[in-house]
Structure I
Amino acid sequence: MTTKEMAKVMLAADEGAKIQVRSLYGYKWHDIPNPAWSWNSHHYRVKPAPGEIWVNIYDTGGQYIHPSEEQAKRLIGSHGYVETKHYREVEDDN
């Protein structure tokens, strides 16, 4: 990680962003309220926002996934549209 990338994470923390940490050889990220900034033994990042998708469902059985509500509405079309569903990722505490 570059100094610029480290500074970006640290500045985000200073502005109130949630920070996550993992060991250099770890695979699981953990929330950390007050990071010690041990860059030589840990990785840090701004906690990512939950993922979201919008799915257009058609009476023909087709389902099309879109990254935004605006795109889903724009691409509804006129071929048997039924509904648009919105899905948001839920954080697992395990």
Structure II
Amino acid sequence: MSGKVRCTTHGEQDATYVCRHIVETLDSGKAVGFISPADTDLPRPDAWCSECEQVRCSEGGEWTDAAMQFVDISVLCGGCYDRAKAIWLGAGAS
């Protein structure tokens, strides 16, 4: 998926797709994990948290309907995506 979104903070930005837990990081400041596919050259690939990764793994490593329901994909602008990733990186993760 691609496209643009208008963010009240960052203006018009590239659309990114993350789990609901990463979105909540923007308000809480709590690092919850930031996992994305290793085999991509996208600057801002889809991302999900550690808890969503546990659910995906419990579903045989697949994005089943149950896993997708748990993830509850949300759209973030590129600037908010970068901020959420920085929260994770600032927590000492890599």
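Among candidates I, II, the computation of helix-only ellipticity at 222 nm (-39500 (n - 2.57) for each DSSP H run of 4 or more, over all residues; to 500) that gave -11500 used structure II. Taking distance in nm of label points 7 Å out along Cα→Cβ at positions 21 and 85 as the criterion, the top structure among I, II is I, with the largest value.
In terms of FRET efficiency 1/(1 + (r/R0)^6) of positions 5 and 69 (r between Cβ atoms, R0 = 25 Å, to 0.05), which of structures I, II is highest? The maximum falls on structure II. Ranked by mean count of other Cβ atoms within 10 Å over residues 37-44, structures I, II are led by I, which has the greatest value.
For distance in nm of label points 7 Å out along Cα→Cβ at positions 29 and 77, the calculated result is 2.2, so let me know which of I, II that is. Clearly, the read-out refers to II. Tell me which of I, II gives 2, 12, 17, 14, 10, 9, 9, 10, 8, 6, 2, 0 when you compute P(r) over Cα pairs in 5 Å bins from 0, in percent. The value was obtained from structure I. Looking across I, II, the calculation of relative contact order in percent (Cα under 8 Å, 6 or more apart) that yields 22 traces back to I.
Since every read-out is calculated from the coordinates, none of them should be taken as a lab result. What you see is a predicted model; the values in this text were computed from it and never measured. Cβ atoms are built from the backbone, for glycine too; each structure is taken alone.
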